[in-house]
Structure I
Amino acid sequence: MASLAVNLAPGHPNDLWLKNPVMTASGTFGYGTEYAKLVDINRLGAIVSKAITLRPRTGNPQPRIVETPAGMLNAIGLQNIGVDACIREKAPIWASWTTPVIVNVAGFTVEEYVAVVEKLVETPGVAAIELNISCPNVASEGKTFGLSCADAALVTGAVREVCTLPLIVKLSPNVTDIVEIAQAVVDAGADALSLINTIPGMVIDIHRRRPVLANLTGGLSGPAIRPIAVRMVWQVAQAVDVPVIGIGGITSAEDALQFILAGASAVQVGTGTFVNPRTCIEVIEGIEAFLEAEGISDIRELIGAAGRECRDWPG
């Protein structure tokens, strides 16, 4: 059988080896415990928790999810139990799994990010940190951290100083040049990058004559954004020398393989899980079948292969 194992933190003292490249996306799989009766957790490459903040958050008012063609909008508002409850209630369960759990961390100041990570790095059951930099920086007039090289590098560097675990930074697509943001956070110490986060959108109820979401706007996810995500993964993977994790509208093995061929070492499945809780498992099985059919012995042979093919193409 072909090897599906990938390393998301080569060179880090704590290598982050995954048994396969299929992960869950933050915010779509809860804390993992909610799906344990529906999915064999230990088949997954990794689980990324929903965003964890310094203090508990109730999130935005309802309605905060609306379906769209080929996707959905969400404005959950980072609802979570807070880092202390996470460590007390969830981490002991994570420690019993063979699948690594990566904790997505959010904050509204650099100090909040640092405080959350300081609590998590010594916690059994936490394998790595995914830094969600698509949060407003209250010290910078509410401008999202991930929209400027300076702010993205600032929060990454501050967390890097206290983070002894592999550090993944999740990039926002809502920028002019995602490559320069990627390079800035890698220079600041990121071990890997995950992209993309959601794209802002709006749905209006024509009868009520107002936006459907109570928050007015939400983040668009699902198959509608996949071509955008594949393009951004392609661009970033050719510009940085750390592993890239592809996210955006993956519902099948073919979708996942597009990201891998574009340069992603792993992928995250998000919105597809809402439609079919077994999506991750089916993607893993589909990749296995593809490798066998193609006579490929190691998934790593495919990482970035489309870029190599294009460079060799006569045209």
Structure II
Amino acid sequence: MSKDIRPLPGGDRYVPYSERTGNESIVYFTRDLSPEGIAKIYERIKGSITGKTAIKLHTGEPKGPNIIPAAWVKAFMEKELPDATIVETNTFYDGDRYTTAQHRKTLKINGWTFTDVDIMDEDGIAKLPVKGGKWFTDIAVGDHMLRYDSMLVLTHFKGHAMGGFGGSNKNIGIGCADGRVGKGQIHNYDGGPNMWSATEEMLMERITESTKGTVDHFGRNIAFINVMRNMSVSCDCEGVAAQPVVTPNIGIAASVDILAADQACVDMVCSLKKEDGKALVERMTTRHGFRQLSYMKELGMGNDKYVLIDIDNDDRRIICKEAVEGVVPFKAE
């Protein structure tokens, strides 16, 4: 594997839609930020979900203010996926989700008591191959992942202190890697005492290669929902210490294409009025977060071009206009 740690160009630059190439995927969109909105948009992508189903979401640090509310997920699951299982893994950093016992206490604090939560690395790890990666040949995940036939990636889209933004890619790239080995692979570049040695675009690539292991494992039986609400520049892993929310709520995007789902959310944030999107766009830019998107494309994980379908308005096609002031965050044909 390459040991070149020099940052690659591009992750600090937003790529306008007009400069993208390749095919288009379908991304569905609703402004309905509610359990009903999640259920409504899930109906559009559920054809890929079958058998024993895992729902991967970020259940949060104790009393974290910005996570997708447990009550929303409960109502959604009761309506759409009553037999599914919420899945998580332990953290790489020492804290309230570092061990399984600590993690279960935090789950109780945050209201995840209405269903069992499978902490996938509770009993050990499994290695998933990473095809075409330059950093990994395999990634360690919680071995309970192998119990599931399908995965619904239900993500709170927001900023991230190291990744720039946390979308579906971060949710499973970090969130399915086990707390010691897999997350160590991603963060600890050289195996030395600095556990957080991976930097900038290298980190974006390593997160993405980890994601590819999970996406390839489930094949067609995986789908992605991004909830654009309470979008602090901080990740939910910062809990009550998260920076205040200054970015307007937008809505929910969903696709069976992980790149298209994350790209659409980035586009919608970047098309907000400058004063509304400034903080989150700055966070994505300064952390080279756009490299998540370009590297997913390089690895053949999806398309950065898409048709955005407004399910609130008779499935009208929406035109995203990057950096157009006064458009919040897009206009319909």
query = Between structures I, II, where is relative contact order in percent (Cα under 8 Å, 6 or more apart) highest?
reply = II
key: Structure (I, II) behind the derived value 0.80 of FRET efficiency 1/(1 + (r/R0)^6) of positions 90 and 234 (r between Cβ atoms, R0 = 25 Å, to 0.05)   = II
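Only the coordinates and a few stated rules stand behind these numbers; no lab work does. Just so it is clear, the structure is predicted and the values come from calculations on it, not from any experiment. Cβ atoms are built from the backbone, for glycine too; each structure is taken alone.
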